[in-house]
Structure I
Amino acid sequence: MNPKLSVKPIKEFEIITNPKIIKLLLDGTRKEIVFKYLVNEPMTVKQLSDAMNRKPGTVLHHVQKLKNAGIIELVETRETPRGIVERYYRATAKEFRLGISERMSTYDEEPVAAKDRVRATLLGLSTLGIHITDSEFEYARTTLQKLVGREGEVSRVYDSPSNHAFQSLPPSTRSDVSYRMSQFLLSQDAIYKKTLSEWHDLISRYLRRIESESM
């Protein structure tokens, strides 16, 4: 029997800009818990540990961190006929997107300076197994810088301090409107689309390399 979901509906997506939460999600075990399992269905720590072939204590440690960060939530508590309390957890959103502007170096505890954010993002990709080579690092940096720069220019079209109506929206609504509007405007930008294609080609090469090495 499947557990009943929380009364609070799951969000379609959530944009994360808090550097500490971003760093939290870069951990391999926590990524697996959230993106492989809990975005799809509620599960208990026992079910997660069985699926991941990990010790329940280890999984519980990561689940507690994710719950404290607001990435997952407790959606049902059920007592079995044997008196065992089962707690079902679920992700708070179906998809999580990391805000590049607030990403941080894996070695820093505070957000890095704006001029170093792109470099920090590239270094942070290594936690996902994507190790940009020295020969391609400058190309990757320049490409990503173009994307971030254009995204910033587009956001200023509507996210202006003088736009009081927009600024008065609740933060979550403002983020959703900002994301949708940015996606639309950027989809009409030929230079951005060309640069994004170059970035995708670069990352895809590394992902294919990772896949071939794991075979």
Structure II
Amino acid sequence: MIDRQLGLSRLIVGIGGNMGSGKSTVAAELRRYGAKVVDADQVAKGLLRRGTEEYRQLVVAFGKGILDKNGDIDRQRLAQEAFSSKNKLKRLNEIMHPPIIKRIKDEVNRIKEGLVVVDAALLFACGLYKEMDVAILVTAPDSLRIKRMVKIGFNKDDVEQRLKVQGSDRKYWAKADFVLENKGSVAELKRKTRALWNFFYSTRVEALKAKKTGS
């Protein structure tokens, strides 16, 4: 099935993974090779602006404690509140997932050809992977994820709590077309991404050639 999809003029590749997995590194590398990237995190930021329906619902659900002194949603405060329990995370997802998915689909639909990458932590959790031609899960041991997130400024306890509430991503392995295990260096992950790009490129070229010749 993947071989047939790789022959399409537009190929939609979804990349998912919990925080610290390295999924955005993979997406950035594919962008460097020429892919067009739709970033779910950037989409979510737009929905958090004052005046949006999502802003209103989040303040009602989580209180004014998630706002900064200017009345804008502080993403760190929102995350701390939402990831404090599974029920609160569920409520966050109920508010944010539907509009995020809609905007992602709208952005993808505006791109008519080439390799389109959807960089979305929620890819597997909300079923968005079903909309992709190819779904990739980027994974790493929790100990490495925590180390990576602390290195870039996150609080260790906050990261551990988020990973605890999110749960293991092993339940998503069977849903992914490819699983990239990111246990080593950034350079190693980039090499794996390059190999994946080569696979996409070479297989697409052969599939498109076969399509043109009718073989």
Work out volume of the Cα convex hull per residue in Å³, for residues 81-152 alone for each of structures I, II, then name the structure with the largest result. I
Taking Kirkwood radius over Cα pairs in Å from the coordinates of each of I, II, which one would give 18.4? II
Output the label of whichever structure in I, II has the greatest value of mean count of other Cβ atoms within 10 Å over residues 41-48. I
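Taking relative contact order in percent (Cα under 8 Å, 6 or more apart) for each of I, II, which is largest?
II
Only the coordinates and a few stated rules stand behind these numbers; no lab work does. On a predicted model such as this, the values are computed, not experimentally measured, just so you know. Cβ atoms are built from the backbone, for glycine too; each structure is taken alone.
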